[in-house]
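Got some structures for you, see below.
Bear in mind that the values in this text are calculations on the coordinates, not laboratory data. Everything numeric here is computed off the predicted structure, so don't read it as measured data. Cβ atoms are built from the backbone, for glycine too; each structure is taken alone.
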Structure I
Amino acid sequence: MLKVLVADDSVAIRERVVRMLSALEKAQVVGVASDGLELIKELRDLKPDLVILDLQMPRMGGFDILPTIKLIHPPPRVMVLTNYATGRHREVAMKLGADYFFDKSTEFDQAISLVENLSDLYTESET
């Protein structure tokens, strides 16, 4: 089972992601965070396999927290899901440790499909 932690300051986005992931058989949302400081606490407690991360959040945004996420052992994969999907934002996020980068407006379904694919791979590697 792929354990997913969702970090976004938008309640609507968090609820949408959780609702869509709950339909997946091999993925489980283990927690949500509305800002970077909450995310740090949840990371330590929940040890997710994947973090879905918004870039623009209060009390530490995605750019601030990406290097911290990658210091966790073993580090979770990080999927950035943002409305700030410029080429520059993508480049910086990937340099800071993001594994995947999606635009909320145009690539939301692709992001969810990737989680489904990752959950299949993760489940296969457990057996």
Structure II
Amino acid sequence: MELTEFCKKCGGKCCLHPHLQPHEYQKFIGRFGEVAVQKMNPTPSPMAGWMIITNCCAVTPTGCTFTYEDRPLVCKIYPFETTRTDKGWKLTLDVATCPYWMVFGHLYDEAAETLIKYLVQK
């Protein structure tokens, strides 16, 4: 689901507040160090164990320093977002933040498949 030209035009608005799962948060610490990660102002997410960060240190003016395969789940499926409910997972399109949501909107099936693969691997 990587359409980097659109993302570069936007400036990475979605990169401002990704939600990280515990193992993804640890990956950030391992790659950037505890001090750099603390500067991203991590706060607990409403989803148990997840963290919300601001000003992601993986983002540079030329894009994300993570390869697509190494990015957190939320980054791989954006502009779709996941929400955990008592009935399972809900996948919604973030039309409020992503200025190119109409371009990505047709990729729902691919985002859902990525989410399902993640859930099966857990």
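Starting from the value 0.70: which structure in I, II was FRET efficiency 1/(1 + (r/R0)^6) of positions 48 and 64 (r between Cβ atoms, R0 = 30 Å, to 0.05) calculated from? Matching structure: II. The maximum of distance in nm of label points 7 Å out along Cα→Cβ at positions 32 and 56 over structures I, II, that is, the highest value, falls on I. Computing helix-only ellipticity at 222 nm (-39500 (n - 2.57) for each DSSP H run of 4 or more, over all residues; to 500) across structures I, II gives -10000 for structure II. Figure out for me which of the structures I, II the number 31, 24, 15 belongs to, where Cα extents along the principal axes in Å, for residues 8-71 alone was derived from the coordinates. Of the options listed, only I reproduces it. Each of structures I, II was scored by FRET efficiency 1/(1 + (r/R0)^6) of positions 24 and 40 (r between Cβ atoms, R0 = 30 Å, to 0.05); the highest score is held by II.
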